[in-house]
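Structures follow.
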Structure 1
Amino acid sequence: MRIAMWSGPRNISTAMMYAFANRADCAAWDEPFYAPYLAETGLAHPMAAEILAQHETNPEIVAQRCLGPIPGEKAHFYMKHMPLHMLAQFPLDWADRCVNVHLIRHPARVVASYSAKRENPTLADIGFAQQVAFFQRFPGPVLDSADIRENPAGMIQALCAEIGLPFDPNMLVWSAGPRSFDGIWAAHWYHQVHKSTGFAGAEGPMPALEGENAALAQAALPYYQALAAQKLQC
């Protein structure tokens, strides 16, 4: 099985990647289209020069690898993707041969977390509109990060049942620290997840946003609500 997990930034997408990679039968790939996206757009993201130097920048080659041999000769391949990375000119036919899953998080939490790492985010940066478009093109289960954090065992078992993958309890607990398959950008973005040994508990109160950040979260809210209406229950 090839699983394409579509998510915006500052979600629990890295924790989900660690969960699947903790299965003995599953390999993982971290945001394979990030370097092509930066190469094409020239955006000044944190560690952009390092990302372009260390990762494949040709989207055609990346797309071929999405359907190529699975690393380590594993049975399953978990790919962490972001719809915002998939520019119109990038190949997408490979995704038709994947099990597509969509991971969402309330935009107020996304904006609060993203703006702490990169200033002045835009709607395009946080990817909600792009994710709705991808759900329409590649429908599949929708998972809300809040539900996973509140009930990891129930939600991960529900996802496995939905996609026809036997549940493995190793998906709920992993060792702390970085992974060999982390993108080089982990040095900037993954500090918290590297401290984790499983899914964190329920989040606290919704962050209080002001000014442009509040306006951005409000603009993203209808997209989030459209996907949340489809979310998987356990």
Structure 2
Amino acid sequence: MLEDSRRLSYWRRRIRRHLMLALASGILMLLIFHTLPSTRNVVFRLSMTSAYAGLTFLGLSLTIGPWNVLQDRPNPISTDLRRDVGIWAGLLGLVHMIVGLQVHMSGKFWLYFLYPPNQPHLLPLRHDAFGFANFTGLMAALILILLLSLSNDFSLRALGVKRWKALQRWNYVGFICTVLHGIAYQFIEKRKLFFVGLFGGMVLMVIISQLAGFQKIQRQSDQGNRIGKTLGR
């Protein structure tokens, strides 16, 4: 009976958090949508809103761990908060991929990755800036799918902590791919300074927090080693 009550309370908390994250993502997307010029079509605006909202949630998911370290709080292998924020980052990222493939090329999404027939190349895969932006975006999307599939207790138990964590670290590769994808599109779309600054600020926030957390862990490790050597004398 007590176990059932705890489980019910747990899922109520998770549902409330997801409702709050859904509300936050909706408000954020509306704000971004209305900052974009009304002269641009709705598909482009939805692509932009999902991109920046997804990047925001991805950045938050990558700063929770370092924040715990800097605040001397417990930082377990997996937490519900980090997992739930990551789920919304993944969902928004996949929405961006689906919508983004409709912005250019009149819906012929394969032309994001292949040169059109009237532009013959020895290597048909696009290797221009447009192709680079899209292949890095595709890689980021595939990693998001992997991370979404890992965002549950079943995967953690089935894989074991060590293997699960090794796969989870692909989120750093996914972040790098997302950043490269975003940088390329800043140039391709000739984005306004506001969006360049917004993108750069979010990326910088993640990098600074990760470096700060890493440095603190290193200092703690070095201090522990010094104490261990002193006691061992």
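Rule-based calculations on the coordinates, nothing more; no lab input. On a predicted model such as this, the values are computed, not experimentally measured, just so you know. Cβ atoms are built from the backbone, for glycine too; each structure is taken alone.
Among candidates 1, 2, the computation of Cα extents along the principal axes in Å, for residues 46-125 alone that gave 39, 29, 27 used structure 1. Figure out for me which of the structures 1, 2 the number 29 belongs to, where relative contact order in percent (Cα under 8 Å, 6 or more apart) was derived from the coordinates. The read-out comes from structure 1. Kindly point out which one of 1, 2 the value 10.7, 33 was derived from, the read-out being Rg and Dmax of the Cα atoms in Å, for residues 94-133 alone. Structure 2 accounts for this read-out. Thinking of 1, 2, which structure, once distance in nm of label points 7 Å out along Cα→Cβ at positions 22 and 182 is computed, gives back 1.6? Comparing all candidates, it corresponds to 1. Here distance in nm of label points 7 Å out along Cα→Cβ at positions 54 and 158 was derived from just one of the structures 1, 2, and that gives 3.6; the source is 1. When distance in nm of label points 7 Å out along Cα→Cβ at positions 38 and 166 is computed for each of 1, 2, the one that comes out at 5.6 is 2.
Consider the structures 1, 2: one of them gives 31, 14, 9 for semi-axes √(5λ) of the Cα gyration tensor in Å, for residues 142-213 alone as calculated from the coordinates. Say which. Comparing all candidates, it corresponds to 2. Suppose you compute P(r) over Cα pairs in 5 Å bins from 0, in percent for every structure in 1, 2: which one lands on 1, 6, 11, 15, 16, 15, 11, 9, 6, 4, 2, 1, 1, 0, 0, 0? Corresponding structure: 2. To test your reading of the models, identify which of 1, 2 gives -12000 for helix-only ellipticity at 222 nm (-39500 (n - 2.57) for each DSSP H run of 4 or more, over all residues; to 500) when calculated. Clearly, the read-out refers to 1.
Upon calculation of distance in nm of label points 7 Å out along Cα→Cβ at positions 30 and 190 from the atomic coordinates, which of the structures 1, 2 produces 3.3? Going through each structure in turn, the value belongs to 2.
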